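Structures incoming, each one as structure tokens.
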Structure I
Amino acid sequence: MDAIYIATGDDFAKAIRNGSTWDVRRTLEDAGVQCLAVHPRDPDVVFAGSRGRGVWCSRDGGDSWRETSFPQPDVFSVAVSAADEAVYAGCEPSALFVSRDLGESWQELEALKSIPSAPEWSFPPRPWTSHVRWIAPCPHNADLLLVGIELGGLMRSADGGRTWSDHRPGAQPDVHAIAWHPRVPGRAYEAGGGGAAWSRDGGETWHPADEGREHDYTWALAVDSEDPECWFVSAAPGPMEAHDNDKSAQAGLYRWHVNGHWEPLDRLPQPLDSFPYALAVSSSGLVAGLGDGRLWFSSDKGDSWELLNLRGDALSSIRALAWAAAVIPARHPGPS
């Protein structure tokens with residue numbers, strides 16, 4: 001089955017290929033679904049985080065759901081570790097939880113809130129709070145975690161979340177997305193409100209990756225599973241242009257070039273009039289989900305694109321994407 005899982009901000013949707021069209025089915029309607037994560041070895045196991053109703057789990061690819069006993073209502077990030085299958089969820093106010101039994105029980109990793117910079121974390125639209133925007137468990141080392149606070153910084157733990165290092169040198173403090181390379185240990189990537197960055201030393205230090213990109217407000221992020229030098233971000237002039245539905249998004253998609261600069265993927269309509277909130281890569285190709293519910297697909301790393309023909313339940317928006325495919329990372333010796 002070729003399928004794409006979608007968090008719309010309101011519900012969960014699954015787009016299933018049916019010849020030249022994609023049939024869309026929605027579940028978890030009006031649950032405020034913000035984020036999702038697919039089990040790395042069983043694509044039928046899906047976790048969804050919602051604003052107002054905690055974490056949900058599906059064992060049948062999103063056709064049916066059960067609400068887990070997650071202790072907080074507002075969830076902005078979920079992840080499943082490819083190294084040990086632990087499930088992580090991040091909240092607003094900023095807090096991080098882990099489940100080692102596929103969501104049956106949860107334990108807070110309380111040390112995150114003891115990071116020295118924590119009292120200064122503040123999300124501009126709600127300046128009295130912040131949230132865990134992204135969780136990236138290392139696929140090669142179960143003890144290594146990267147967590148992004150919006151707005152607060154990119155935090156690193158080398159002991160499974162028992163202790164944390166504060167915002168990492170060179171990373172963007174307004175974290176929107178983080179990714180590891182699934183096959184090359186040590187390689188990590190970030191998209192943030194002030195630009196993009198990458199790391200070669202397991203997220204310990206970071207280097208800016210901004211040359212050649214017109215806009216610095218980056219959001220969505222995807223990494224080619226074979227080539228660590230090939231990664232993608234979406235970008236806009238700033239938060240107003242990205243998130244205000246009454247403004248033209250003036251957005252674009254970019255691909256990192258091996259020579260060390262970004263190149264625009266200009267075979268899409270330029271500029272995009274709706275922000276690409278989500279990117280996902282699988283063996284099938286690259287898919288971009290726009291804020292207005294459109295899905296664009298590329299089978300050649302962004303050199304050409306087709307607008308997917310969606311049939312069935314209409315998508316009014318897209319906030320997160322995942323291919324319904326299990327990816328087992330190669331195990332390579334080397335630094336993590």
Structure II
Amino acid sequence: MLDERKSAVLRAVVEEYIQTGQPVGSAHVAKSAGIAASPATIRNDMAALEHEGFLAQPHTSAGRVPTDKGYRFYVDHLTPAGRLARAEQVKVGQFFDTATGRLEETLQRTSTLLAQLTNYAAVVMGPTAEAAVVRSVQVVGLSERLGTVVAVLSNGHVESEPVEFAAPVPADVLERASSVLTRALAGRALADASAAVPASGDAAVDAIVDRVATGLRTRRGDSTMFVGGAAAMAEAFDAVEIVRSVLHTLEQQYVMVSLVRDMLQRGLSVAIGAEHGVEPLAACSVVLSPVVADGETVGTVGVLGPTRMNYPQALATVEVVSDRLGRRLAEG
């Protein structure tokens with residue numbers, strides 16, 4: 001654990017480097033608020049911080065820059081409470097107060113909003129359909145032998161699946177089948193659909209119910225991730241190769257989904273540099289927050305930026321957006 005003065009020096013270096021992207025010298029740190037020490041003492045502290053792995057010196061005559069270890073200490077112990085500006089709070093509120101349309105559209109637009117607020121790449125992920133539970137099911141006839149089943153899920157998804165009938169089905173049979181399905185599946189996951197529906201004793205209804213339940217159970221359940229603001233990453237790095245590597249990785253959805261799931265399983269809300277384990281993103285940090293609706297985790301939002309990202313702002317923005325998205329999904 002660092003003593004109070006070294007912690008203040010490290011904080012000054014991190015915050016100045018986040019602002020400028022330039023190595024920070026002892027003369028600048030000496031002018032920082034809360035540090036009552038001579039430049040010589042500060043130089044000694046910075047040398048000690050470098051020796052302990054919190055800072056690095058790019059060139060012999062240059063100032064210091066934070067290492068991943070230095071950013072980690074800053075995030076864990078020194079990060080001041082961030083707060084969105086009033087104008088940004090209003091923007092977020094207006095966005096979710098007027099959000100309409102299917103869940104996928106809301107998630108995509110949320111990723112764009114988050115990217116605009118932070119100037120980093122934004123990731124927004126909802127759960128698999130099978131991870132959510134059913135609220136209601138309705139079977140709708142489209143023609144004599146063709147229909148569609150519509151299942152409304154607890155995570156806001158509306159799942160639809162076409163269904164073919166062996167013979168014309170009267171509207172009242174479809175209504176009864178809808179009632180049987182809703183009673184049997186409400187509160188259950190789609191993966192349990194086939195085994196959860198008992199026979200009603202009505203052969204016509206049971207034939208429809210069995211066909212529908214099987215169709216719902218076998219639906220593909222991959223998580224979908226929406227990425228917004230990827231182009232902003234091009235301005236975050238000087239090295240073209242890093243930009244190319246980051247953008248290519250962002251395009252690989254399965255890599256990003258795995259990264260988010262791994263962070264959540266490890267209990268990480270912030271992963272810095274190599275901590276997240278994805279080598280092409282070693283120059284990046286990721287900040288995540290779960291989306292909770294009605295007490296249930298229904299997704300994740302986060303930002304991905306350079307390791308010298310503005311952590312207080314990123315943490316505050318992700319928290320506000322995840323909270324408002326969860327409340328919006330809970331409202332249906």
Structure III
Amino acid sequence: MPRPREASPLLSLPGAVPAEAPDEGVAAHYGDLFREQRTLADGRGFVDLSHRGVVAVSGPERLSWLHLLLTQHVTDLAPGHATEALILSANGHIEHALYLVDDGETTWLHTEPGDEEALIAYLESMKFFYRVEVADRTDDHAVVHLPAGSIAEAPKDAVVRETPHGRDVFLPRADLEAFASANGPAVGTLALEALRVEAHRPRLGRETDHRTIPHELGWLGTAVHLQKGCYRGQETVARVHNLGKPPRRLVFLHLDGSEVHLPPHGAPVRLAADGAEGRQLGFVTTSARHHELGPIALALVKRNVPVDAPLLVESTAAAQEVVVEP
């Protein structure tokens with residue numbers, strides 16, 4: 001079991017409502033979900049992600065060593081250049097998702113809450129004779145997210161991971177409250193999740209289960225380098241890529257807005273023509289209420305589900321958009 005973590009001090013901010021799994025320890029929202037989404041979309045505010053795991057890999061051989069373990073090409077990762085990568089099982093199933101940046105001396109990465117312990121255990125088991133050091137920095141460093149377009153300045157001693165979706169800032173945990181005071185308003189994780197669903201971006205533990213492979217989620221485009229050398233699970237990646245037939249595919253769903261209920265993670269997906277008693281063809285991975293699109297979701301369905309077929313999520317009608325081509 002992952003060790004318990006202290007709740008964020010930002011939960012003491014006015015209106016803060018604690019998030020539920022998998023984001024316990026930070027705020028789900030601060031009183032107005034749609035306003036918070038619009039704040040992020042406008043390039044303002046920040047999201048407290050201090051519940052995420054932080055791992056630092058140092059040593060002169062860190063990048064060449066990580067290159068052997070990850071799905072991504074990182075041998076020549078330039079300082080300040082952000083990337084993301086996966087660690088796969090021998091059968092090619094996704095075990096860890098990492099969000100990396102190197103500062104010239106250390107590679108910093110953040111992971112799903114509680115995943116850092118299993119990740120570090122795996123990395124330590126693979127050190128052998130390489131000159132690398134792996135450290136859990138979760139207790140002394142926190143991650144905050146600044147949206148794309150934000151003009152907020154990161155603290156001088158922070159490490160910044162900049163992507164098209166915004167900046168992830170690794171800063172000393174002791175500076176979290178001062179950062180919040182200087183860069184508010186604070187925005188909860190539910191707003192960030194709604195924008196993630198809108199952007200069709202997968203998340204470990206939400207869009208994945210024990211048998212998910214990268215091709216099913218569109219992670220080949222951002223987290224897998226198809227021309228790099230050998231790594232664990234590469235045979236599955238190459239075989240499925242060459243055949244072009246992953247068993248499932250990620251879809252984006254527009255849900256019937258007349259329904260008050262949002263389908264939970266794992267809610268069954270069926271063909272609308274078959275009704276609520278029809279054969280299950282997939283399941284909802286993440287659902288959200290979007291400030292412009294209304295209720296939306298990501299779902300994982302069988303590859304052969306027709307791309308234009310109306311779907312049914314529990315008793316809610318859903319129209320699908322293709323994320324991963326069948």
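What the table shows:
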| item | result |
| --- | --- |
| If Cα extents along the principal axes in Å is computed and equals 89, 37, 33, the structure in I, II, III | II |
| Given 2.8 for distance in nm of label points 7 Å out along Cα→Cβ at positions 32 and 240, calculated: source structure among I, II, III | I |
| Structure (I, II, III) behind the derived value -500 of helix-only ellipticity at 222 nm (-39500 (n - 2.57) for each DSSP H run of 4 or more, over all residues; to 500) | I |
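Computed from the coordinates by the stated procedures, all read-outs in this text should not be read as laboratory data. It should be emphasised that the depicted structure is a prediction, and the values quoted were computed from it without experimental measurement. Cβ atoms are built from the backbone, for glycine too; each structure is taken alone.
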